[in-house]
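Next come the structures, one after another.
Every read-out reported here was derived from the displayed coordinates using simple, explicitly stated rules and does not represent laboratory data. Remember, predicted model here, so these are calculated numbers, not experimental data. Cβ atoms are built from the backbone, for glycine too; each structure is taken alone.
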Structure P
Amino acid sequence: MEAFFYIVPAIMIAGVLFAAYKVLGRSREISRAWGSGLTAEARCLSTYTTTSGGGESSVRTTLHHVYEFTTREGRAVRFEEHDGPSTIVQGDIVPVYYAADRPEKATAKPPAHGKLAAGTGCLLVFFGVFIAGCIAFMLGVHAFFSVTDDFMPMP
């Protein structure tokens, strides 16, 4: 029974570490695309929304855009990006930024290095606080079971 109080927080920590890895990876991809200096005009092929949550939790709607552009080498690239501006609709032409070696990781978001760093930093701080809370919980459980073992004789 005691192991349950260690396993569940450990799984939660592993999930948060994976999320942090993904956040850092996407942040690095966007920064690389902005820093490459390569741009192209892309057409918005479609937009759609997805929703998550509901019931007792709040509903979150995410706007997705599907873009297509041609690289300088003549390669057609299609990519999807979420949380873009709602003012971009199907058929619009927008500038995209991409790195030559990974054009499928392009972004239509305009360069905003400070905003990207602040957003990534805030998420990482939140993840760090969450992990610290899980570790504190596990230490508290350990202390509780250590104290109760001293007062409860084993059969």
Structure Q
Amino acid sequence: MKAAAGIATAAASQYNRAMSREAQLRTHHAGQRVLLAEDHPINRKLALALLRAVGLVVDTADDGTQAVALATAQPYALVLMDMQMPVQDGLAAARTLRERLGPRLPIIAMTAHGFAEDREACLQAGMDDHLVKPVDPQQLYAMLLRWLPPA
């Protein structure tokens, strides 16, 4: 009985932290524009729902070339970049963005590849951090809080 109560308490604590992150994002970052570069329709729909739920304004790109075009045409607070996309992958797109915009724009990799060498490849391409898919809302919100600039 005590073990079940401990599990329930831990689950409630984790839920409260996640809700707290959502509240922090709504309070401090609502209205900020982010770019989501994701070619998979289901992953894009899920990420859009999570981002919009905390008040972020989201533009989407289906490939790295579109992501570069959008990010260089207007300001974004942050880019979430899939590593594997058609036309131009996320690694090449991140390199191009770093060449054109410098380090001021946070770029977060979103990838199904969670190995250390995948993370290192993202960092070497100029990305700031690495988020493994399927995206866990709590991890996404923590990442956003870490990298979004103050509103």
Structure from which 8.1 was derived, mean count of other Cβ atoms within 10 Å over residues 51-58, options P, Q: P
With Rg/Rh (Cα atoms, Kirkwood Rh) derived as 1.19, matching label from P, Q: P
Structure from which 16.6 was derived, mean count of other Cβ atoms within 10 Å over residues 91-98, options P, Q: P
Which entry (P, Q) yields the derived value 23 for relative contact order in percent (Cα under 8 Å, 6 or more apart): Q
Among P, Q, which structure scores highest (criterion: mean count of other Cβ atoms within 10 Å over residues 59-66): Q
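Could you tell me which structure in P, Q was used to calculate mean count of other Cβ atoms within 10 Å over residues 43-50 as 13.4? Working shown, then result.
On the way: P: 13.4; Q: 16.6.
Traced to structure P.
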